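What follows is a set of structures for review.
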Structure 1
Amino acid sequence: MKICGACVRELPDGSYSEEQRARRQSIRRCEECVAAGNQLVQMKKGRTRSEGDDCPICQLPLPLDPLQSAFRMCCMKEVCNGCVLATRKRGMWDCPFCRAPAPDESQVLAMIQKRVAAGDPVAIFNLGNRYHFGRYGLEKDVARAIELYERAAELGVTDAHYNLGTLYDEGTDVEKDVDKAICHYETSAMGGHVFARFNLGCKEYNAGNHNLALQHWMISAKLGDDDSLNEVKSLFMNDLVTKADYAAALRGHQSAVEEMSSPDRAEAKALGL
């Protein structure tokens, strides 16, 4: 018995073609779903970014470029540079969201740990990040980072799944495990994580599953990812996708970029904020 990745039914092996039986569960489709053109679950979910990807002040989707926003330890919020600039124009230099003064580096770890003790998923993820890279006086401890990432992932933090995916994918600090990496990428992508979706496209392309790669890259391109759009363009230039697909990716990408834009953000970027 195998589970179909589209209808999520547990079906006997005879319900699948030989090609589909050889695939992992998340990208396997029964003959009925193939004939009906039913999409895989992972292609139905994560087609929009989560609300957590919005700036808490202007409510616009945060830029995908991490340099265009900043994480605030005082309130555990990611604020776009446009809103930072807007508050500074009004003479306010404290946190644009909670108005707390910027903490000293010596205070940051205690602030995170206090929120971790209260079960804050974002704080748990951030503490994992500190152990992962050895920041704020902590020794690098990847095992502890993984423990915290897994805890945050269980609480729904898509970034935690993504970081776990990259750890197992790269195999630098932990034993390489591509199956685990893909599992975490898939969960993250279905939660709207753009870069996890892009990575899945790369995995499928390298495995020779060009149609699945295209589906992933179309989703992430329409969420504003430049690399995904470039991959769709490359497929188009090599006659592997239609002009209509490329045009749809272009339109979706432009729409997402416009949604992430504002005069304040443009000014902040021009000023190098």
Structure 2
Amino acid sequence: MNPILAVDMAAVIILTTAGNARELGIDEEQWVYLRGGADCNDIWYVSERPVLHASPAVRSIFAAVSAHTGIALDEIGRFDIYSCFPSAVQVSCRELGLDPRDPRGVTVTGGLPYFGGPGNNYSLHAIAEMAHVLRAEGGHGLVTANGMYLTKHSIGLYSREAPQQAWQPIDSAPLQAAIDAAATVAPAKDPSGPAMVETFTVAFGREGPKQGIVIARNEAGERIVANTRDDEQVLKDLLDNDPIGQTGRVTVENGINRIAL
């Protein structure tokens, strides 16, 4: 499940005021309202994030959008969660409080792996499709977007129901300031020694597993990024057994961190 970027696609949305829409003679049955939206970045460097499977940015901007609009999670009928990788969906759902298997679904397009998306423009397609869905079904719909390594996050809440008050933007600056002020994890100055695995992945080549990559913490709580040896049995063990929580030993060989589990 990965994004498909090599597609020839385009999407357009027209955003205007209710007054201008009336002057243009646009049928009100076609109107979809942007009820609220917010943007925030998580800690820029993945290696400095205290919790690798969390997104304080998604959590805070959804709380802000929900409070601003008065629309709670259980009142939202449709979702499109940005889906560049499985972890992007899982992390966002966790922060929203949404079960990934919720019958309301997590996409209205089919998601990046199946619908495709021209680079970072996928979310415009998600917004356009959400407008079609809300015109047909009514209610509220939520669209998320992210960029970089689950770093930049945006949320928009759309609805067929008109708001009761005039449009007001959400000030994301205080939300961003709180994230920026949070403690970060320092990289280990000397990575050699015991380290506990926080997470890992196995990179594949055309012939199969190629390299193991591990993120771990040493006894001082500092973070280490290391490769496993490019050994067939080591890579098989990584794929067959979950090493998270295990302690390995890191050595530095020719400037490269190596971890043995």
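Derivation of every value follows stated rules applied to the coordinates shown; laboratory data play no part. These numbers come from a predicted model, not from an experiment. Cβ atoms are built from the backbone, for glycine too; each structure is taken alone.
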Ranked by FRET efficiency 1/(1 + (r/R0)^6) of positions 170 and 234 (r between Cβ atoms, R0 = 41 Å, to 0.05), which of 1, 2 sits at the highest value?
-> 1
Computed -7500 for helix-only ellipticity at 222 nm (-39500 (n - 2.57) for each DSSP H run of 4 or more, over all residues; to 500) - originating structure among 1, 2 = 2
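From 1, 2, which structure was distance in nm of label points 7 Å out along Cα→Cβ at positions 66 and 98 = 2.1 calculated on? Numbers along the way, then the final one.
Numbers: 1: 2.1; 2: 1.2.
So the calculation was done on 1.
Given structures 1, 2, which gives the highest value for relative contact order in percent (Cα under 8 Å, 6 or more apart)? Intermediate results must be reported in sequence, preceding the final value.
Details: 1: 15; 2: 21.
By relative contact order in percent (Cα under 8 Å, 6 or more apart), the leading structure of 1, 2 is 2.
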Assuming 12.7 is Kirkwood radius over Cα pairs in Å, for residues 74-153 alone as calculated from a single structure, say which of 1, 2 it is.
-> 2
